[in-house]
Structure I
Amino acid sequence: MEFRRYIDAMKADLIKSTQESIRIKSVEESELPGMPFGKGNQEALNHFLELGESMGFRSLNLDGYAGHLEMGDGEETLGILAHLDVVPEGDGWTYPPYGGEIHNGKIYGRGTTDDKGPAMAALYAMKAIKDSGISLKRKVRLILGLNEESGWRCMEHYFSKVEHPDMAFTPDAEFPVIHGEKGIIIFNLKYKLHQSEDCEVFIKELNGGIAPNMVPDSAKAVLSVKDKVLFKAAFDKFTDEKNLPVTLTSLGDDLVIDARGISAHGSTPEKGENAITHLMSFLGAVYNGGCSMCSFIRLYNERLANNHHGEKIGCGLEDDVSGKLNFNVGMIALKDNEIIITINVRYPIKSAAKEVYDGIRENLKDTPILLVEGKSDSKPLYVPVDNFLVETLMKVYQEHTGDKESKPITIGGGTYARATKNAVAFGPMFPGQPDVAHQKDEYISIEHLVDLADIYSKAIYQLASQ
């Protein structure tokens, strides 16, 4: 069954609706009455639900935590799980991060690929099926969450009130089919600092990163320096030798070191450049004595810097299903003479969080660094490749793309697929496409957006009609 002509007829509306959604800044904020994740997130949900209602779908808003749009009847339900919250925009955008502007055939803005654009493509795929008049054997339910990037309380609340679908997919990863996802933990490393204002170099402020699941693209230190001439000479020598994006400016009597990096998703830290690591590399060049700060910087550069798979800190786990562990230094802050580093780890499917924590503790046992376990552990996901859901989506992908070589894959990213049973991730990124999620100048091409609506319409039909 082909639905492309219905999608092409709605192309202008699909573009417009996507732009409208992108213009809503749905970064989680403080709770308000009836808005657990803030005003912007609630506006994003309202926009989707009102749009779906105008298309003739049944809607449900569950206390501002999540909602859904539903079509069809039947005893069984196909779920499509998407999220409308986004990570903070960060700096350095060419186009406004919440402008939804179109340039060279691309819609720019935070959430265009993660996950508002794909969610909108799924909604218009449902509309194409509805317009075709074809009957389905299963209900189709587009479930919309508002807290995916920072806690998943949205899904916990939703599924405490609504039954789980019988099968589901989420348009929030890669093609062809993601049938396995690594476990995810977030935790802190703490270091009690003992520095005196009599030190030659005294750190007043230290911070970097805005979210654990992002490779930080900026980090900063404010320093009180006794011999500024000597310090600036050390800075010039470092930048000449290392050629790293680190700058030195004055702030009153203090000096400010700014480091820049390249953001990437926390599940693929090797694809970015960590600004905190750049900053620590420079500080390691000027702090080379026996002080407390010197000790911390050495430990960072020895065990955390460029440690994308955890080997340097005792958690270099690996399995034959999902490969190596992913280790991301997401944030750093100095508060009350304590340095706090926030780490995001994606551990292999056959491993467990305890193995990660035990390995790190053993590695750090002779250091002053304290590991503070996170409160959450998002367990790994695994659906066998011979499962009906995986086999059907693979067939849809192969017929749509002509790609007969690609196989179902596993990833380090965590998607809503693990929020329910019998679920996998399906798109939105095709093999070879650049991954711009969580990065500045995030975009989705109009061609890609329309193509997603097409392939999702085929997936919905195949899964809900059999």
Structure II
Amino acid sequence: MLAAQLTQLHDGAIPALAETLAVVDGADDTLTAGLARLDEPGAAAWAALAGAVGGTPLAARVTEAAGAVRTGALTEDHLAALAGARSALLGAAHDALLDRLDTARGRSRAPWAATPAAPAASLPALAGARAWLHELALAGWRGADHELLSGAAAPVEAALAEPALRRLAVLLDGLAAELRAALPVAALPQVPARRWADLWTRAVLLSHGAHGETAPGEPVSGRLLPLGVDVHEHDTAFQAQVHALLEPAGGGTARLVRVTVVAAKVATIVGPAGWRLLEAYPILLTALAQRRAVTVTDLTAHGADLRWAEERATLGEPADPFATARVLLAGATAAATAPLLRHPAAIAEPVLVEGYTVRDDDGAPALDLDGRPLRLATGRLPAAGPLTPALVAASTACLGLLRWDDGRWLLQPLAVRATVRKQTVEAHNGDWACGVTDPKTAKAEAKAGDAVAVLRERAGRLLRR
């Protein structure tokens, strides 16, 4: 990415972006206090939300819902209208930011192909979820207690029993767990209001049948060229999201795609051991560790997301991610973002940045490109890979994801090229996908023992009893 392109990212404020986010923040503050205890500023916040969507098809329903908030006659349908308006505003902010990024990069983006609307679901599990989300909104985050949060168990269990509702079930369970871990919320010095409101909004929309999150499926074939992998580690899950370019088998423009694989885990499995949980995907892991291309045949693509199937993939020749990005990334076509995923925090666009130095920017590391800072999201570096803040600080080339967070652009490194002891070295998040290659880390891992093998042995012993 050139310095001139970076300058375009910072070229003046995006019209109405700050005002849009301020309206959302106002509504989020009322959810923190609870809609049952709404004061005049709180009522004004929802009126401002209704005003912000005044020129859209949502206008009448949201105006009615904002009035119901003021009078205390709030129904589940009113909550759905308010959640829809909040999601629409964040979606508009997402689109404005993405348009600025696409303009700076000169990147083309495919239009959104809407899936035909499915009939509204009327499953009992949805009714239970809507009722609990209604109670939660009335109580607010600061009014939540163990009794209220335990009420999520029944709708979660009912939703898990329906395959189509498992996304909703996981979302409800996660929101309840986060609130439970934060109790008493009233004692928190700072409440993660935007995050909890995001989870609540998504759950409300899903509970009203908003399932069309992905584009229609289509079979794709061609050469997959990995750029880097974004590793997500959680106490209960390990996920690898591979960002790549797909060269279509029949020719044509390369397209940006993602492949996501995930496995459940326990909190004792940390760092590089997480890769052991993904052993069902040897071709994908080898492609990451050895930096190789993969030939894929008839994988199903939903927009940018490829549904991975090992039996339809074959390892190809070595493919340097930096060379791939330098030659193909600028001209690649990006997919449109699914409606419910349109959110500023969801922006994660692959870029290649070269010829920079790293400097301090108010206590945080940042790339210096022609005097313009781009902060590095070193807090996102995973323990399952060789990238470290020190290596990033010594780098002169970076493959990463451009993100938007807290009012600024950030670069999350996925791979770097640096000079260490007068030698040029490369490090990628996926280098340890097939085993740790750093001697010191490997020795520490061996000393700590193989947590995955131990847990599997114990599980097998229990099953044999």
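What follows is calculated from the coordinates using simple rules that are stated; it is not laboratory data. Keep in mind the model is a prediction, meaning the values are calculated, not measured. Cβ atoms are built from the backbone, for glycine too; each structure is taken alone.
When distance in nm of label points 7 Å out along Cα→Cβ at positions 49 and 193 is computed across structures I, II, the figure 4.5 traces back to I. Computed over structures I, II, mean count of other Cβ atoms within 10 Å over residues 217-224 reaches its largest value in I.
If helix-only ellipticity at 222 nm (-39500 (n - 2.57) for each DSSP H run of 4 or more, over all residues; to 500) is calculated from each of I, II, which structure is the one that comes out at -12500? So the calculation was done on II. When relative contact order in percent (Cα under 8 Å, 6 or more apart) is calculated for each of structures I, II, structure I comes out greatest. Given a computed value of 2.9 for distance in nm of label points 7 Å out along Cα→Cβ at positions 97 and 297, which structure among I, II does it belong to? Checking each candidate, the match is I. For which of the structures I, II does the calculation of mean count of other Cβ atoms within 10 Å over residues 137-144 return 20.2? Matching structure: II. When log10 I(q)/I(0) by the Debye sum over Cα atoms at q = 0.08, 0.12 Å⁻¹ is computed for each of I, II, the one that comes out at -0.53, -1.21 is II.
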